[in-house]
Structure formats: structure tokens, C-alpha cells
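Nothing in this text is a laboratory measurement; each read-out follows from the coordinates by a stated rule. These numbers were taken from a predicted model, which means no experiment stands behind them. Cβ atoms are built from the backbone, for glycine too; each structure is taken alone.
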Structure 1
Amino acid sequence: MSGMRTFRGNDKSHMKKKISQQEAYKLGTDYQFIDSVKLGPWTSYSLLHDPKHIGFVLARYKFCAKMLDGMDRVLEVGCGDGIGTPVIAQAVKQVVAIEPDIRHIRGNRQRLKKIKNVQFKAMSICDGVPEGQFDAAFSIDVIEHLDKPLNKSFLENQCACLKEDGVCIIGTPNITANKYASPRSRVQHINLQSQASLKKMMSKYFKRVFVFGMNDEVLHTGYASMCHYIFAVGVGVKQRGHINVSPSGFL
């Protein structure tokens with residue numbers, strides 16, 4: 001796939017004879033010694049202060065990548081510093097990743113410029129409808145940061161740019177787990193949902209809604225109240241967006 005580095009294992013001549021440990025190491029690792037890619041600011045903070053959190057976040061992206069595998073054009077709503085965007089880019093033809101914080105967009109464009117099937121654009125989904133049509137839209141750790149009245153435009157504007165059979169995935173911390181969250185998280189998470197409330201909200205806009213739970217990196221369909229994290233997957237647009245805002249927010 002364009003922009004993604006893969007193992008060039010076409011020459012199988014070395015497999016015809018037994019090779020030494022040193023030769024095997026050289027064959028298996030030399031191609032990986034490339035110029036390092038810098039981490040974004042949020043991921044750098046996590047690496048220094050709570051590195052296991054990076055594993056949790058990437059597992060959420062992997063779930064979305066599995067659900068969206070093979071799609072042509074996918075919208076990421078609120079990409080932050082782009083830590084998980086390449087996981088989606090590996091599975092689909094094109095990703096348009098929008099984010100209202102211009103600092104992230106500038107950093108992502110510079111750090112991730114070698115991934116050719118990703119476009120980073122400065123825009124808030126609550127302020128307008130992205131240009132073009134998408135097979136799917138997804139957001140991870142976004143909706144809980146919005147003022148509650150913005151839920152409507154958050155979903156309507158995604159529906160407005162989805163194809164009729166489009167898919168929308170929303171991932172967010174579970175409100176039932178909030179008492180276990182850090183003080184920093186509790187301050188920021190002003191719009192938490194339960195599985196039931198998220199499904200009810202999504203059902204206004206999509207013909208079918210499937211819900212999942214997650215604890216650490218483990219995805220499941222277990223008891224909703226015991227999930228730390230929740231996903232809702234909406235399939236088939238029922239109600240298209242009514243907010244006709246020009247996509248002039250793109251930068």
C-alpha cells in the first residue's frame with residue numbers, strides 16, 4: 001500500500017541453505033533501520049508518563065481498521081497527533097483526517113508525510129461538512145470532550161458526507177468507569193455516554209447499530225456496565241445532516 005513500509009522478502013535464495021544467527025539477524029532487521037519518525041506531543045507525553053495507554057489507544061484503532069478494511073475513502077474525526085491514523089491507512093485506500101487544533105495538523109503533515117494515502121485537514125466536524133463522500137467515518141476519544149449540545153451537529157455532519165450505506169464508528173470511555181478515571185480525565189470528559197445512551201443516539205441516524213465493550217486492549221460483548229470503553233458501529237444512513245455549512249474550515 002502506498003506510503004506503508006513492508007518487508008521485501010522476494011528473494012528466497014537464503015532459504016535454500018542453512019544460515020547463521022548473524023546472517024538471519026541481518027536479513028531480518030537491516031531493512032528496518034530507517035530514519036526514525038518522531039512521536040506527536042500527546043503520544044510523547046503518554047510514553048513518558050503512562051506508556052501502557054499507547055497500547056490501549058492503538059488497540060482501539062486496530063478494531064476500527066478491521067471494521068473498515070478494504071474501504072475506499074474513510075474520514076477520521078479528531079485525529080489528534082495522528083498516532084493511530086497509520087493503522088487505518090494500512091487497511092483502506094485513502095484517509096482524510098480532520099482535527100480542529102492546527103498545531104496537530106501542522107505536526108502530522110510534517111511527521112507523517114511519507115504515508116501518502118493520508119490527508120490531514122484542519123477542521124471541526126461540528127462546524128461544517130467535509131468535502132466529498134466517504135464510505136465510513138470514525139472517531140476515537142472525541143465525543144466525550146464535546147459540549148453536549150454539539151452531539152447533534154457531530155453526528156449530522158458525519159451523516160451528510162457518508163454514502164447511503166456508510167458506516168460510522170464512535171469509540172468513547174464508558175460513563176460507568178468514570179469513577180475509576182484519573183482526575184485529569186474526569187475534568188476533560190464532560191460528555192460521557194453509556195452503551196445504552198450511545199446506541200440510542202446513533203440509532204437516530206443509522207439503520208443498524210452494533211455495540212461493543214473494551215477493557216484495556218480486549219474487545220468483547222460482555223456486561224455493558226463493566227466495560228471501561230465502548231464502541232457503537234452505525235451502518236446505513238437513516239437521517240442525513242441538515243446543517244448545510246460550507247467546508248471552508250479546511251486548511
Structure 2
Amino acid sequence: MRKVSTINISFGLVNIPAGMYPCHKEAKVEFNLFSECHNAPVRYKKVCQTCGGEVVSPKKGVKIDKENAIVFSEDELKNLPQTTQLTMFVPITAVSPLQFRGEDYYLAPEEGAERAFSLFAQLLATLGIGLLMKTTIRGKERLCFIRSVEGSTVLSFLYFPEEIRPAPPSPSVAVSQKEMETAIALLKALIEEKVPWEKIKNETAEAIKNLISNKTVVPPPPSPPKEEEFLMALNELVKKKKAVQTFWR
């Protein structure tokens with residue numbers, strides 16, 4: 001498994017470097033765009049919407065409205081204020097499922113940090129807690145949560161509180177006790193003891209892979225030369241060799 005980045009787990013005077021390894025891989029097939037005339041990949045150019053000229057090194061900015069935008073220089077972005085540190089041990093239930101971005105990474109200790117990492121991981125699993133912390137990865141401030149999941153130490157990126165939308169209003173409808181009891185009895189009959197994960201697959205991705213396999217033309221292996229062809233080729237090779245020797249005499 002390929003390591004995608006490294007993170008320093010820091011709290012108090014403790015600093016544990018750990019590698020990040022992706023927990024997930026997409027089962028879907030990525031489609032590219034090709035031209036109809038040559039089956040060649042289609043390339044998009046970055047162009048200026050005003051003059052139509054190609055832009056080689058675009059600048060970063062924020063669009064204010066349809067006609068105006070604020071553009072930043074590289075120095076302005078580099079000189080942004082330093083972020084405040086955040087490291088906090090909290091119960092796993094303290095983080096709402098709505099905050100998880102779906103970006104999860106297995107953590108493994110870097111060389112020399114094996115003992116400290118092992119102790120840290122066992123403490124998280126034993127106490128049922130996680131480490132909430134802010135970090136900077138590739139110049140971007142990220143909120144993350146480190147916890148024990150099925151025997152592995154996992155880092156999950158979170159949404160910041162201001163990024164979570166409030167739920168829409170939901171009308172409250174009175175339900176009688178008898179209706180609730182009947183519904184519970186019916187639902188219990190539908191509950192499975194475990195999820196049959198081995199039977200749950202991305203069938204669309206599998207169908208596309210089969211389609212790709214069927215459309216792939218495998219050239220047949222070359223047939224061995226016949227004896228007469230082999231002797232003729234060998235005779236021609238001998239003639240060429242004699243001609244070269246005659247030329248250099």
C-alpha cells in the first residue's frame with residue numbers, strides 16, 4: 001500500500017510521526033473523453049473569458065459577482081496568519097457522523113516511532129476515545145479525528161462546524177403507542193443478524209469492466225515458421241554474410 005503523506009501526532013510534549021495510507025479505493029471505472037475522428041484524448045485549454053487567449057499560469061482569486069473578482073498574489077497567500085493549534089482527547093461519540101468527510105487513512109508509525117505509536121494506539125482503543133486535532137497538509141488547514149477502528153488506528157478528516165448545514169424543519173406527527181408497537185414487531189422480523197458484505201458489489205463497475213474486456217482485441221500469438229520458410233531464411237542469411245565477407249577482402 002502506497003503512503004500518501006505523513007502527519008505528526010502532537011499533544012503536550014509528545015510528537016509521533018506517522019504515515020497515512022488510504023482506507024478506500026474506488027470501484028467505479030473512470031471515463032475519459034476522446035475525439036470521434038481519431039479516438040484521441042480530448043484536452044481542455046485554460047482560456048481568458050474576455051479575450052479568448054490561452055492562460056499558462058492563472059492566478060488564484062475569489063469571484064465576487066458575475067463581473068468582479070478579487071485576485072491574490074502568491075506572497076499574500078503565503079503570509080496568511082498562522083493557525084491556532086488544537087489537540088483534544090474526546091469520547092468517540094462527541095464527534096457527529098455528519099462531520100466525517102469520507103476521507104479516511106490508516107496510520108502506521110514512521111521509523112523510530114513504533115513504541116510510542118503502539119502505546120498511543122492501545123490507549124485510544126482501551127479508553128474508547130479519539131484525538132481531535134488541526135493540522136496543515138499541502139498548505140491547507142484540516143480538521144481531523146484519530147481513533148481506533150476494528151483494530152487499526154484511523155485518521156478521518158472532518159468538516160469544520162461552520163461547514164455543516166442545519167437540518168430542514170421536520171413536522172412532528174403524533175404516533176399512538178399501539179402503532180409504534182406494531183411497527184416495531186414488523187421491523188424486528190426484517191432485521192438481519194449480519195450484513196452479507198461478500199454479496200454486495202458495485203455491479204455497474206463490474207459490467208463496465210466486462211465490456212472493456214470484451215472490446216479489447218488480443219492479437220493472436222505468431223505461428224512458428226514452417227520448415228521450408230526457415231531453411232529459406234537461413235539460406236538468405238548465409239548469402240548476406242558471404243557478401244559482406246567478400247566486400248571486406
Structure 3
Amino acid sequence: MLERFAAPVVSLTLFSAFAASCRHSIPEDRAPDVFASDLCNEKFNCDCDAYGYANEEQCNTAVQAEFLALQLQAEMMGLTYDGRCADRWLDFYVRNGCDTTFNDQALIGDFCDLLGCPMYHGTSSAGAPCGNVDFLTSDCDRGLQCDGGVCAELFCGIRSGDACADADGVFGICNSGLACDALQTMTCISPPRVGDPCPGYICEDGATCDIDPMTGAAVCVALPGLGGDCSMTFLCAEGDCDAGVCVPSEPILCGSI
């Protein structure tokens with residue numbers, strides 16, 4: 001799923017999966033069983049075209065083995081486990097696990113809040129070199145992210161009016177409800193609404209900037225909902241564009257393991 005955020009290695013995505021209940025902290029020695037149980041239970045509760053396993057027990061065995069391999073890797077790197085962060089990632093995914101109509105922008109606020117809270121973290125300070133850029137394991141200290149091989153402050157949850165882009169492009173994620181005006185002000189702004197001009201070619205969630213080929217006028221128009229007509233240049237407000245029609249997305253968990 002996290003590939004929707006330009007995301008992590010698939011094997012690690014598996015384990016940032018879905019909690020069946022809300023916990024405050026997950027003990028490290030129980031994490032393989034807890035993650036496997038919750039992940040596989042959620043997968044078999046989703047409406048998947050194919051599940052990839054004969055049954056839930058087979059899924060549990062495979063996920064436990066991969067989680068144990070992840071723990072061994074973290075131990076070899078000298079990383080520290082954080083059960084509260086593990087719980088927060090699980091809670092994040094359980095709220096979106098079998099959803100078929102989500103749009104990525106709706107998840108960004110919660111996702112930003114978690115980037116500085118990996119399940120396994122190191123002690124490297126800002127400016128120190130780093131080599132692990134996955135969302136769940138990082139050799140940077142908590143509250144930092146590995147950006148271009150260097151531990152850096154999180155460029156996430158940027159406030160209105162603050163910089164989010166430079167000459168090299170967008171470097172951060174704006175707070176929920178804002179958008180990065182990368183072509184004009186290079187700051188986070190409240191995006192134009194449906195019917196408003198969009199000189200920076202950005203619009204509110206559920207809309208896109210439509211350019212009149214004759215006049216060049218750019219105006220925000222609503223994207224189609226489920227069942228509406230769509231194309232590669234005119235996507236859907238929710239779900240996916242399949243053969244020119246907006247359809248529900250396959251639950252993320254279905255394709256994750």
C-alpha cells in the first residue's frame with residue numbers, strides 16, 4: 001500500500017499492517033505473532049479477488065517468518081524497538097485496510113504524523129549519514145527521517161504560508177487541507193475550489209485543474225466519482241480508473257502479501 005506514497009520495500013510494508021484492536025504498545029517478543037495474526041485476519045476479511053494463501057493459518061506462518069527476519073536485520077543494525085510506534089503504525093493501517101474508495105490525499109495528515117516514529121530507530125542525529133530509508137526502520141533518531149543519505153528534520157505537516165518547494169522541486173508535505181503551490185509561491189496554500197481559477201495548476205481534493213485548449217484558461221473542476229467516466233489525464237475522486245470508468249480500488253492489503 002505504501003507504494004501509494006512512493007513507499008517502502010514490499011517486505012517491510014507487509015508488517016506495517018493492520019491491528020484488529022487498539023493497543024498502547026506491542027511487546028517486541030510478541031510482535032511477530034501479533035502482526036501476523038492481525039495482518040492475516042484483516043486480509044481474509046477484505047473482499048480480495050485472490051488471497052495468495054490457502055487459508056489464514058498459512059498466511060500467519062509466512063508473515064511470522066518474515067517478521068522474524070525483519071527483527072534480525074534490526075538487531076544486526078543495532079536499532080532500538082519502539083512498541084508505541086509499532087502500535088501507531090498498526091492503528092493507521094487498520095483504519096484503511098479494506099477500504100476501497102479512499103484517496104491518497106485523505107491519508108496524508110495521519111501519515112505525516114507517523115514518519116518520525118519508526119518501529120525500529122537508531123541514534124543518528126540531524127546531519128549524520130544514514131542508509132535506511134524505510135518508513136518502519138530507520139538508523140536516524142526518532143523525529144528525523146533519512147533524506148538523501150542524511151538524517152534530517154521532517155519536512156511534513158508544513159503550515160500555510162511556509163515553504164514547501166524550491167528550485168529543485170517539492171521537498172515537503174503540507175498540512176491536511178493545504179497544497180504545495182510549487183509553480184508560483186513555493187509555499188503551502190489553501191488550494192482553489194471547484195469553479196475557481198487555478199493558475200498554479202493545483203485544486204482542492206476531489207478536483208483537478210482543467211485547461212481550456214482554446215483560451216488557455218485554467219479552472220478547477222470536480223473529478224468523477226464511482227461509476228463516472230475517467231481517463232489517464234482525468235482520474236477519479238475516489239477509487240481507480242479502469243477501462244474509462246471509476247471503480248472501487250482493490251483493498252490495499254490484498255496486494256501487499
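Each of 1, 2, 3 could give distance in nm of label points 7 Å out along Cα→Cβ at positions 142 and 182, but the derived value 3.2 comes from 3. Have a look at 1, 2, 3 and say which one yields 11.1 for mean count of other Cβ atoms within 10 Å over residues 158-165, as calculated. Working through the options, I get structure 2.
Given a computed value of 132 for volume of the Cα convex hull per residue in Å³, which structure among 1, 2, 3 does it belong to? The read-out comes from structure 3.
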